[in-house]
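> Each structure below appears as structure tokens.
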Structure P
């Protein structure tokens, strides 16, 4: 599913170039669950952004050869992404938020599929509620429904419990793993929490832009 070779990311800062990722080699098999563990500033989120095609690598094999439109089409066809801060559209209802990627990919029944996805995460009674009317845990479940509704091959999750209390975060993660198992999606979970990473089939530790051996 994922094969990275020599992946590097360097940004230019006022004081000079900053090497964020310094030669990442990583293979993740189809259907695998991998926890990317590391302290703040280790390059975890940058790695996820490269996997999603939301950033361009400075060097190495990834999606670098695709232009912006091609990368957007790749994301629509293959990826589901869950962020720490939910990223829901405030003016849209829950079902409208979930329907967005389905509409962009010209799904034949975006509203019906979105409603079914929300029902699957226990929010069938909240279809017409806007994000401001939902709790943090409910908003993250809407984000999960949005990520899984298009049946992605790969699910990327960046600190998905970071804005939730422990109990709510545990319920959200239980649901995320259940959805991955049911769909067969590959999961890459970015976290600084060793206990959360340990729920994955494999842990990859990132420190100072390199994978620890």
Structure Q
């Protein structure tokens, strides 16, 4: 009997609660890799860009050569999931203030739009992923102001998209890793498995 191969999920390990993402994914049956170099990324089937400070993360990506490497990684249809600051990095347009980004998802994002850290809170909202309300933790969260054609809005809060997807790319303005609700991570893993595995066997790695 052939042994099942677990998907290998990279988590950008610069700042933010990257360990919480890794913990959730491992409990759901994935292997995780702390990504700090291009060599780390090359071991992965998919990538998570966690929360933190997007300008700091952007500087790190450029210094380590990961900026272009992640763009190429996504172009090869490897799944990439950005939360909070990670969603900012995925956007094509960032404002308040404007900054550069990976430009992988056609959306306009406003930084820190839900207020300062003390204004952060927990909310529950409907989604396309589950029949029951999903818990959403917002911490100095950005707002997705506009989405381009082809982006599927999977969840909204207060009339704005908070979880969006386009093919292999997923972005959330909240922190699913800080709740007991694994809906979003399970959805991401399903996406990874659908694009990485053929039945129970992993496709050949690079």
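Since every read-out is calculated from the coordinates, none of them should be taken as a lab result. Source: prediction; values computed, not measured. Cβ atoms are built from the backbone, for glycine too; each structure is taken alone.
> When semi-axes √(5λ) of the Cα gyration tensor in Å is computed for each of P, Q, which one produces 29, 19, 16?
P
> With mean count of other Cβ atoms within 10 Å over residues 138-145 coming out at 25.5, pick the structure among P, Q it was computed from.
P
> If relative contact order in percent (Cα under 8 Å, 6 or more apart) is computed to be 31, which of P, Q is the source?
Going through each structure in turn, the value belongs to P.
> If semi-axes √(5λ) of the Cα gyration tensor in Å, for residues 42-129 alone comes out at 29, 16, 10 when worked out from the coordinates, which of P, Q was used?
P
> Given that helix-only ellipticity at 222 nm (-39500 (n - 2.57) for each DSSP H run of 4 or more, over all residues; to 500), derived from a single structure, equals -11000, which label among P, Q identifies that structure?
Source structure for this number: P.
> With Cα extents along the principal axes in Å, for residues 122-177 alone coming out at 30, 27, 16, pick the structure among P, Q it was computed from. Numbers along the way, then the final one.
Working: P: 30, 27, 16; Q: 29, 27, 22.
Structure of origin is P.
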